[in-house]
Structure P
Amino acid sequence: MTQIEEARRGQLTPQMEHVAGAEGMDPTALLGRVRDGLVVILANLHHRGLKPIGVGEGLRTKVNANIGTSPSRSSVQDELDKLHAALEAGADTVMDLSTGGNLDEVLDAVVADCPVPLGTVPLYQTAIESGDAEAMSMDAYLEVFEKHARAGVDFATVHAGVTRDCIPLAERRLMGVVSRGGALLIKWMRKHRRESFLYERYDDVLDIARDHDVTISLGDGLRPGCIEDATDEAQLAELKTLGELARRARERGVQVMIEGPGHIPLHQVVENVRLEKEYCDNAPFYVLGPLPTDLTPAYDHITGAIGGALASMAGADFLCYVTPKEHVGLPGPEEVRQGVIVTRIAAHIGDVSKGVKSAIEADRKMSEARARRDWDAMLSLALDRHLFAQMLAGEAKDDKCSMCEEFCALKTFRPESVD
């Protein structure tokens, strides 16, 4: 049975107990949120050595790192290096978005080495193995999805909300469709002049997800790729369809979350979170960035963190990282590490604003360490211990730093004789 089905029976699973302990939450309260679809537990039955993660209401905001090959760069070792960089930087989950090389070999290697929940986009492999997007079929898609599920994939992006009715809306945009999955399906629909096979046979996808307890991550195939296209008719039409599909998933005993934009100006971020919660019955919200400006190639990880902090504060549950190579090319291990770190900062800022006790307590402990000039304690609490340690290596690490020396405000205000 799936986690949501167990919760409906009032059965607290080992995975729920693990998440409750990690989050400092009452297990009974967590069970109720899983039952109601407000929290998903990412835990495929076949993923060995997995540390399950909870995503949703009342939990710490989670961070995902995307890795994966491309047609021009396809090394299994490179992907394992990126996986390890993501894990060392503190990613809560990883997605394998490979589109080049031996896809099965890459996925199997990543799953075997990945102790955190792993996600994929089965549509990519379907298109590649079909030879072209126009040659895809639902049977081919289900074969790939079943293979991923048996391999241990914990959540899968499914672009079932991209329908024929949305195509004219997307055609009015400045940038059109920037989602690979959305573009592949639209190419197929234009060729065959019929509705998307993922929308028409969505129940078949749910059958496989239920058999293996793969959480469905309903993809935003019409997310805006630039500020000018933000919160437009195409995006909102798809979001309403995702709400319908989320309800159908829950009815079938399948866990579900919703993916969101994308490029959104800062003043629209809170409203986008509110609309997702309204249209999708408070399903966990998984956002890319969002990026509140289009002008930052090489700094999009920072731009995404700015939008992500606001989204998290407003109620987003899951942030997909952006790396410095976004809009440039395939990231390497160092870009992966940077993307995870800045997105973790965004998630933490949002959690403090949302009143997550563990986040607030961590900030308090850092303040206490700074007041004591306890460099070792500061290092243990820093979100990026690696970079902080590098910076400390050039400092004396005694009762002062090289910024203020004897003019340290803390020591001037509270001399040792007063303590």
Structure Q
Amino acid sequence: MMRDLCLMESAPGTTISLVDINKGRLDAVYDLGTRYAKEVGADVKFEKGDDRRTALHDTDFVLNTALVGGHDYTEKVRKIGEKHGYYRGIDHRQVRFIGGFDQMKLAMDIASDMEEICPEAWLIQIANPVFEITTLLHRERRIKVAGFCDGFRSGYLQLLMALGLSPAEVDFQVAGFNHCIWLTKFYYTDTGKNAYPVIDDFARNHAEEFWQNHKLGLWEETLSPASVDAYKQFGLYPVGDTGREFIWKYFYNLDSLKRWFGPIGGTDSEIGNPLRLEDFQRNVDKLFRLTNNPNASVKAEIPPEKGLDQFSDFIDAIHLGREKRLVINVQNNGAISEFPRDVAVEVPVNFKDGKMYPEKVAHFPKSLVNFILYPRMLRMEWGLGAFLSGEREMLVEILLRDPRTTSEKQARDALEEILALPEHSGLAAHYK
């Protein structure tokens, strides 16, 4: 992220204020950001501190990347859920009503501060749950907000690799909700001709051979048997993290995960998740290794080539009026006619002269709307309704609709033990 901010067109003259309550992490990122800017010749100034309100003064863009609690906390909550019969935890495949609480509360607090201190600034929401938070802030706060996720891009590029196509040959439209997006258009760049027949051919004639020769690893759900199965069933191809989110038959146990997502059972299985955390830890170790070696070249470790994230493109589009086409999470306002206007949707947005023009999306197949998209939207509404009301019974109602729940007692026992954790004192006080 530091790299992309240093490389964007808007970089010259920019001040980047880093805020974190973890001093060691804050100092490390400040050190590396300062060194990186110097190495690549970026006219960027860095500041650091633990006071959010001070950092918000005179700002144009606020990037929220904070993950409250961390991975150790997530695993602790997951184990309690599994103890009560919820494979991979109660937040798995459901509303993130436990893990998402602190995230939503923090985002609301940041937005409140922005209303007071920098009301014209944009909030760039990167931390999950992006769908819930972006919708919540549009409804409850008077600020400008856009949600960002790079999952669609990496998934789309993986799909092109499997199809033997280059990004220059084809173009696309994706649409839906964050982590539940679908390839609504796929066409050849030079002729505009529909390229979906290439996906048809892959799904029907070549997918099995591909899986035999390519062992699926982390973050490759777009290429999984689950995604091909969903395409055959619902008529549009799922992209990015979508395969991790939506159909229960893929997630009953480790055997079903391996069947639908390959040898490691996908990114979220008891095999895949530790690999994911090891990968995360390697990045943390790399961060501190570079910090502890002032003679190391940061640029050599992180080459000055823009990554897949779009937030720096967004800043250039808004601040400099650049023409861009970005896939971001914005208030629907009719972009997808099947859904309410005040729900956040993930769609391509065209930028011109600093203004945003979300693309209209053709109608989704009816079965996809009824079985996938509406249920996903309803789970979001359940979660936001519980958060805003503070009613503990709404948490029970949400869990009673989980197919893993076999009794009311199971749901209540799991929730009460999780809410009794010391880390959940604020959560327990909120939900009465």
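What follows draws every value from the coordinates through simple rules; no lab data is involved. Source: prediction; values computed, not measured. Cβ atoms are built from the backbone, for glycine too; each structure is taken alone.
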Review point. Given structures P, Q, which gives the highest value for distance in nm of label points 7 Å out along Cα→Cβ at positions 357 and 397?
Key: Q
Revision key, fill the gap. Comparing P, Q on distance in nm of label points 7 Å out along Cα→Cβ at positions 29 and 325, the highest sits with P
Check your understanding: If we compute distance in nm of label points 7 Å out along Cα→Cβ at positions 173 and 365 for structures P, Q, which one ends up with the highest value?
Key -> P
Review point. helix-only ellipticity at 222 nm (-39500 (n - 2.57) for each DSSP H run of 4 or more, over all residues; to 500) was computed and gave -15500; which structure, P, Q, did it come from?
Key: P
Check your understanding: Ranked by Kirkwood radius over Cα pairs in Å, for residues 149-300 alone, which of P, Q sits at the highest value?
Key -> Q
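Looking at structures P, Q, which one was Cα extents along the principal axes in Å, for residues 269-348 alone calculated from, given that it came out as 37, 22, 19?
P
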Point to revise | Label whose coordinates, when mean count of other Cβ atoms within 10 Å over residues 197-204 is calculated, return 18.2 (choices P, Q) | key: P
Review point. So distance in nm of label points 7 Å out along Cα→Cβ at positions 213 and 317, computed for just one structure, reads 1.6; which one of P, Q is that?
Key: P
Review point. Taking log10 I(q)/I(0) by the Debye sum over Cα atoms at q = 0.07, 0.09, 0.10, 0.14 Å⁻¹ from the coordinates of each of P, Q, which one would give -0.34, -0.55, -0.67, -1.28?
Key: P
